Structure I
């Protein structure tokens, strides 16, 4: 069956990849219906993402159908519609046993470390990584993983009622954070971005009315001080992946504030220690992937109508259009929030 392959940087090929049809114990055979395009996929295409080797079939934001299950599988059955938790960990590692499967030292992300779901045919995944949502659409299920990244970052920051949270970067991961922050009672939410259109999107579609337009000269710090009456922000979530932003965001933090890095960079970071980080007794946290329990929680919030996934999907392409049209999503001027690939069109 046909599959998409990132053959080398900036080169996409349609190849034949055999169906995987015989699940072992604890495994499931699945078929992809929808795939979300995320920043990781774009970086892999451009040759800029660590841990990615060519050639590789991408695809980790997936809305899947279960085709068959192996011995001992009870959490899903053939015909179920599922979201994929793509972080395949070693359940016996000390990190996983502590409940941190998201950052298990040997974790392998489907579609990054090994071949993913951008294929017409069937493939095998650990059944424990499937989260059913039969009353959701494949479109919605393909968005759960993106939302889970933001959910986990918010949990890492652990905002309390009365605190002010600043999300820097209103791309898909930043928007994911905002989706959950807006549901938290008593939390004051501010979004910062360099593009006014993204701030407008947050105000119109997420109800996040307080936005700060970031400026190259740093003058937006005074805007943030005015908004917060000089107190600045208790929690900073940096979703940019920009070394410059990740190095300067400490300036926005209140005394004893928490800074969460959910964006990824391969660059070394430098920031002022004594006058800012040490003086304010700040806490720096990393946020990697998401936890298994995050997925059913998000599926339930979508089911309840508390997250409107319709506003997310701004672009669609078909499987056959991927070689020709995928590169357009590397251009930020396109204005894509989330693009979906229709892999198999049965709903």
Structure II
């Protein structure tokens, strides 16, 4: 298969049930048992679930009491983020032995561009195997990997043989792989979008590929162009060692539901203070403020306002957040509030990076 765009050798490494696996590794008594990292109380939320717990339908972001109902033998473990960060740093150090082009997505996953690498190894597949083995030897944890010509396909592939497996999609196999892929497996297609695609007769990648660009843009807006490109194996985003954030935010979940805006003002001030601290630490400012409200029934609402100037100061953030809070009546009692800032002063830098991006067509040996 010949592509008329530059190819890369990209590895996407994804740790297997990372938080839960760390807990099982550090406490052998938990091995083989269904565990959830997070709170099991009525207000608790699952941060991560072991594979034993996932068999019972326990998932991250699930309410603790629902998780316990699904799996009566579920063991809840208090999260230890300092420990997860420590392990994540050890894993990242392994990545840097192979390439400096490492783009972390979170503590437990990252992209690696090994087109040109420190080992002089022409096989990305063999490097992925070696990296996974190194991770296991040094941390006792397993990882899965996807290997292909771009970030999109590598990420999809890393989920293919989970846990503790890997999948390589060679250049000549890209189109057949994508055509045979369930539309729900496409990165960027969520539950709501998948249901909409079903109604339009799109169930597999082949169905998506059969739709015109005009059709997809008419039905999915700007995302239509993205779907049109990726199903053809086109995704030009480079691995960025220093990812520029699209937004910066802070939020709080309350021990008791709040039923009046008056009780929320003090909470918003605390959240705005934390957001100011994060912004100043990164020397970031933005124009669009979004207030996030999660109600007691877990429904989510966001309210946004874009200012004509960049801000990062607590007072201005809080003033706008209050305005958004009083914008319309609350639908229910509130369990969580959050404030985020987008439309950042880093956006211009992102555009410059796109313009400066240069890629080279190479002969591939995966």
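Quick look at the values:
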| read-out | value |
| --- | --- |
| Among I, II, structure where helix-only ellipticity at 222 nm (-39500 (n - 2.57) for each DSSP H run of 4 or more, over all residues; to 500) as derived comes to -6000 | I |
| At a computed 17.0 (mean count of other Cβ atoms within 10 Å over residues 39-46), which of I, II | II |
| Label whose coordinates, when semi-axes √(5λ) of the Cα gyration tensor in Å, for residues 111-238 alone is calculated, return 31, 16, 12 (choices I, II) | II |
| At a computed 61, 42, 38 (Cα extents along the principal axes in Å), which of I, II | I |
| Origin of the derived value 20.5 (mean count of other Cβ atoms within 10 Å over residues 255-262; candidates I, II) | I |
| Origin of the derived value 1.7 (distance in nm of label points 7 Å out along Cα→Cβ at positions 127 and 151; candidates I, II) | II |
| With mean count of other Cβ atoms within 10 Å over residues 71-78 derived as 15.6, matching label from I, II | II |
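FYI, it's all coordinate maths here, none of it is from the lab. In this text the structure is predicted, and so the values were computed from the model without any measurement. Cβ atoms are built from the backbone, for glycine too; each structure is taken alone.
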